[in-house]
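Only the coordinates and a few stated rules stand behind these numbers; no lab work does. Bear in mind the structure is a predicted one, so any value in this text is a computation, not a measurement. Cβ atoms are built from the backbone, for glycine too; each structure is taken alone.
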Structure I
Amino acid sequence: MTFHHLAPGETRVMLQMEFAAEGAVEKAGDALNVVERRIKGDLKRFKEFVEAQGGETGAWRGEVGQDPTS
């Protein structure tokens, strides 16, 4: 996930995710776009949460790096 500053008070959040369906249930869910819809819903809820805060929460300000195992 990356955050791109566009303007004061405006940021674009981009998510890149790889998913390989395994097994019949996951493959069926993938064919029905269940994963894509779930991700879009989660991102929408994240956007609503962030916008509802109205400002910084004072929470952790560190950085998340790449997973060294990937």
Structure II
Amino acid sequence: MYDSDLTDAVWRTSIRSGANGNCVEVADNLGAVVAVRDSKDRSGPVLAFRPAAWATFTASLKHGTSAA
């Protein structure tokens, strides 16, 4: 479980986000979690991942393997 207070989150837009508005924002400065949200709905839901799980997921994307 993580603290749902994201006040200190520093959001950055994914470098893979396109100009078509399909953007993901990531806050990885929170320590215990990496937070992910849709940049079109910044007040909407936020997904939270453990840093190791997020690293595994992003590595699988870089290498073209499935994280599922």
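When relative contact order in percent (Cα under 8 Å, 6 or more apart) is computed across structures I, II, the figure 14 traces back to I. Given structures I, II, which gives the highest value for volume of the Cα convex hull per residue in Å³? With respect to volume of the Cα convex hull per residue in Å³, the highest-scoring structure among I, II is I. Among candidates I, II, the computation of helix-only ellipticity at 222 nm (-39500 (n - 2.57) for each DSSP H run of 4 or more, over all residues; to 500) that gave -6000 used structure II. 1.6 is what came out when distance in nm of label points 7 Å out along Cα→Cβ at positions 27 and 43 was calculated for one structure; which of I, II is it? Derived from the structure labelled II.
Suppose you compute distance in nm of label points 7 Å out along Cα→Cβ at positions 35 and 51 for every structure in I, II: which one lands on 2.8? Walk me through the intermediate numbers first.
Values: I: 2.8; II: 1.7.
It must be structure I, since only it matches.
Structures I, II were shown, and distance in nm of label points 7 Å out along Cα→Cβ at positions 19 and 59 at 2.3 was computed from I.
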